[in-house]
1. For which of 1, 2 does distance in nm of label points 7 Å out along Cα→Cβ at positions 11 and 67, calculated from the coordinates, equal 0.8?
2. When distance in nm of label points 7 Å out along Cα→Cβ at positions 51 and 155 is calculated for each of the structures 1, 2, which structure yields the highest value?
3. For the read-out mean projected area of the Cα convex hull in nm², a value of 13.8 was computed from one structure; give its label from 1, 2.
4. Could you tell me which structure in 1, 2 was used to calculate distance in nm of label points 7 Å out along Cα→Cβ at positions 27 and 91 as 1.8?
5. As an exercise: helix-only ellipticity at 222 nm (-39500 (n - 2.57) for each DSSP H run of 4 or more, over all residues; to 500), calculated from one structure in 1, 2, equals -9500. Which structure is it?
Structure 1
Amino acid sequence: MVMWVFGYGSLVWRPGFDYDEKIVGFIKGYRRVFHLACIDHRGTPEFPARTCTLETQDEAVCWGTAFCVRGSPEKERLALEYLERRECEYDIKTYVDFYQEADSETPLLSGVLVFTSTPDIKYKYFLGPAPLEVMASQIAKAVGPCGNNRDYLFQLEKALYDIGHEDDEVIELSNEVRRILGGIDELTLSKI
């Protein structure tokens, strides 16, 4: 059996499950957005973190990493159980085509699993779009059991740089968070 999973957020730098192969590439028709509330890892119910989900958009391309789990049904089951616990805020499992060459019309892989969320304010984890300054402020301040939200953003920025496919929106948001943090001393930040 073979299962492929596409990572576009924290999975890019920290998959956390046993995999056999990793390939850098992209999916079409989706863009990375920070519209998802995280209340149990990088934020709390009172102060949710902003993490990535995907939004459909014609002509969009989202770079990330595809992970292959090969072997026994047990190995695949364990990986999927882990991902479902970790990605609990994502309520949609979609199967997409995965491309490796920027000008390719033929996918390298089909049926690659990707976790996304319902883009509707009625969905409890959907924060929706907000002005850059508002999102950056939330990210600068949010902290949860797994650490602070800004580290999530900065690690994603670095991971995309490391795979050679920076995301302009991630860079812009990171820079705005840095600007906000430059005006807040550590003592003030610890009280937020």
Structure 2
Amino acid sequence: MTMTPFDFAVLTGLDVGGWPIPYDEDIGECEAAWIYLLGARPLVDRSSSRVRYIWFSTQFREAVPETPEEIAQYTWGFLMFLFGTTLFSDRGNTVGLYLLSALVDLSQVSRYDWGGAGLATLYCYMSVTSHGWGNIVGGYWRAWELWVFAYFPTLAPELEVEVPLTIPYSLVLEGQYRPRARETLPYLRQFFDTVRTTEITW
């Protein structure tokens, strides 16, 4: 049993499928593009063309965009921060500047396969972790937590008020709930080794 593209779409509300995302691996070398798209020079790691996502938060937190150019820059900065903290999060708290090229035409952004890219990123990190090459899950790791809650309800927080199932599934846990005590790794291993089919929501 594993997370499927359908599961990911229901959990996040992002369809898996769409136009390929136009990554630009060379944008890390083009300072003119950074200044045009972000209105400033981010602190770029030249070896990886990545920026700490906190830079976007700091740069745009107090901004009050007024002109169309400033509004677009604010939007691009917010989306980069969002990518760095959700779909493409990594252990270095950075986000790749190559994503900026997909944001140039904001009218087309919703057509790209963000769900597929997010799920692929999650699979990649899970593969690395399961092979023992790393111990931190990247990507939208909360999707795994939500997936467990959906299929194994005895592990989910207890909702004080039942919420109807909805898409994205994450909205179910937006209300008041009583969190369970954090389970230990040995407990979870034993749970998944002995779970009965009747305890799974199929």
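A short reminder: the numbers here are calculations on the coordinates, not readings from a lab. Predicted model only: the values in this text are computed from it and were never measured. Cβ atoms are built from the backbone, for glycine too; each structure is taken alone.
1. On the way: 1: 0.8; 2: 4.3.
Computed on structure 1.
2. Numbers: 1: 1.0; 2: 3.7.
Looking at the calculated values, the largest one is 2.
3. On the way: 1: 11.0; 2: 13.8.
This value belongs to structure 2.
4. Working: 1: 1.8; 2: 2.6.
Going through each structure in turn, the value belongs to 1.
5. On the way: 1: -9500; 2: -12000.
So the calculation was done on 1.
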